[in-house]
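Listed below are the structures to be examined.
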Structure P
């Protein structure tokens, strides 16, 4: 079974590196980038199954703008928003633009794994459902 492909987008380098490493230790293929512009470029090149996207990012594109662009390119990509600012309004705006769900920072890895499993399951294919079950087994091992 092929692993799901996950893109993590966050401007906080330490957080991004730690999260990517924690996913990879659990045999989940994860790519990281630090800006909305880079995320859009990567999504054009690779059909990621799930994008984990920080809402608050400095620079040209914030998370909501990035979400809109990702959905234009890959409507089928599931997007989980991360917010460190507990902004329910912004998170709801993201949901209106096609985000699957959101998590508040600091996140617990188990919560993210469960959201990843749900997002994959939502895609509906037998392969994605199997990937979802594999992620749930990782949660149970902890």
Structure Q
């Protein structure tokens, strides 16, 4: 990891705060302006969702704002590790079909020159009908805990 100056660390938090503000204001143009034109998005648990570029950022968030008209987001926790900025997110609202929308997770953003250049996302919908730990372990391993 490249060493960051104190100004770059501060600037990274400012970018995340701007992102949160743009998302809460549903300001698509302001939000997209925070991303590098060649933004590289990865979701390790869902490799088919990877993409590069602003067009997909814009398309994704236009759909999110349309589908969750009262979307609200918050950064629960923020930690910097070199050039990687760890953000724990809580997103909530009501979808246009009136279903509850609850998402939690972590993003790891690389920010350079006040632009988000890459992101690794570990973000999932909250289970509305929670599964117990025994069922989850059995589903993963094929064996139920005793």
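Every read-out reported here was derived from the displayed coordinates using simple, explicitly stated rules and does not represent laboratory data. The structure presented is a predicted model; accordingly, all values stated were derived computationally and were not measured. Cβ atoms are built from the backbone, for glycine too; each structure is taken alone.
What the table shows:
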item: Among P, Q, structure where helix-only ellipticity at 222 nm (-39500 (n - 2.57) for each DSSP H run of 4 or more, over all residues; to 500) as derived comes to -16500; result: P
item: Computed 1.00 for FRET efficiency 1/(1 + (r/R0)^6) of positions 39 and 111 (r between Cβ atoms, R0 = 25 Å, to 0.05) - originating structure among P, Q; result: Q
item: Identity of the structure behind 3.8 (criterion: distance in nm of label points 7 Å out along Cα→Cβ at positions 55 and 79, calculated), options P, Q; result: Q
item: Parent structure of the calculated result 56, given that percent of Cα pairs over 17 Å apart is the read-out and P, Q the choices; result: P
item: Given 2.2 for distance in nm of label points 7 Å out along Cα→Cβ at positions 31 and 71, calculated: source structure among P, Q; result: P
